[in-house]
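Below you'll find a set of structures to go through.
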Structure I
Amino acid sequence: MTGHDLQEILVPIFGMVFVFGFPAVIIFWAIYTKHRERMRLIEKGLTPEEAKKYFTITEVKQKNPYGALKFGIVLLFLGMGIFLANILEEVYDFGDGVTFGLIVLSLGLGFVVYFVIARTKTNGTNPNLPNN
């Protein structure tokens, strides 16, 4: 048996282990950890109903009404940054560092513009936006 034959045998075995084995281990570990945590709560004196109430989500976070506006502005500025970076790279032969910096700068500007617009629309009363 040569090294090539051994490779032809082991590659499918490792592929099956990585595709099916690791997700199964992760799922099992998550279920086991959740069960162990609940058992410890019951050992501490909580009834199953109290433990169930402990794990239910009672607080619902308010949804940001301007989420689509945020993604629209950020993607608009990202596209403009990529477009401008490509033009400057072709015309002035800028390097990759300047191109990447311009794209990140445009993303930052997009977030700032979104923050200013959302702040003016909510008059600073939205709890999802920081108060400065």
Structure II
Amino acid sequence: MLRASGVLLILLGIVHLVATPDIARLIRHSTSAKGAEWLTPPMLLNHILVGLLLLPLGYLTMYAARGAGANLTWAKVVVRTSALTVATLPVTLVLLMGASYFKAPLFMLGTALVVAAAAILLIAAFSKSRQ
């Protein structure tokens, strides 16, 4: 389960990066040229940074999965930290995003990935090891 959630986090990072040009286009078409010039760079920085950070988070979760299963302290710390961090993302989406965003296919895919990753991570990271 931990490896699967790591893969989901990597996929979410990829979706985030793939969606970045669409968001830049949305800004350019939804605001004035001056507004787009002002808004696009910080959005790109934020979106690309989050996408890139999801990749190692997913990798570290996958890397620590075996150790967590073997009840190694370092690995449990890694997967539990990942789980708690990722669990904040669905809550943040609901609190910060309007309902209209949930009509966009890439947004829905990203939301589904983050909810699945959060649920799987929380269950796997905090359940008792069978070993």
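For relative contact order in percent (Cα under 8 Å, 6 or more apart), which of the structures I, II scores highest?
Greatest value across I, II: structure II.
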Item to check | Source structure (of I, II) for distance in nm of label points 7 Å out along Cα→Cβ at positions 40 and 96, computed value 2.2 | outcome: II
Checklist entry - Ranked by distance in nm of label points 7 Å out along Cα→Cβ at positions 16 and 104, which of I, II sits at the highest value? => result I
Next on the checklist: Of the structures labelled I, II, one was used to calculate helix-only ellipticity at 222 nm (-39500 (n - 2.57) for each DSSP H run of 4 or more, over all residues; to 500), giving -30500. Name it.
Outcome noted: II
Checklist outcome for this item: Kirkwood radius over Cα pairs in Å, for residues 72-111 alone gets 9.8 when computed on, of labels I, II, structure I
Item to check | Structure responsible for 93, with volume of the Cα convex hull per residue in Å³ calculated and labels I, II on offer | outcome: II
Next on the checklist: Computing FRET efficiency 1/(1 + (r/R0)^6) of positions 8 and 80 (r between Cβ atoms, R0 = 30 Å, to 0.05) for each of I, II, which one ends up highest?
Outcome noted: II
Checklist outcome for this item: Note: mean count of other Cβ atoms within 10 Å over residues 24-31 at 10.2, derived from one of structures I, II, originates from structure I
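Each reported figure results from applying straightforward, stated rules to the coordinates on display, with no laboratory input. This is a predicted model, so every value here is computed, not measured. Cβ atoms are built from the backbone, for glycine too; each structure is taken alone.
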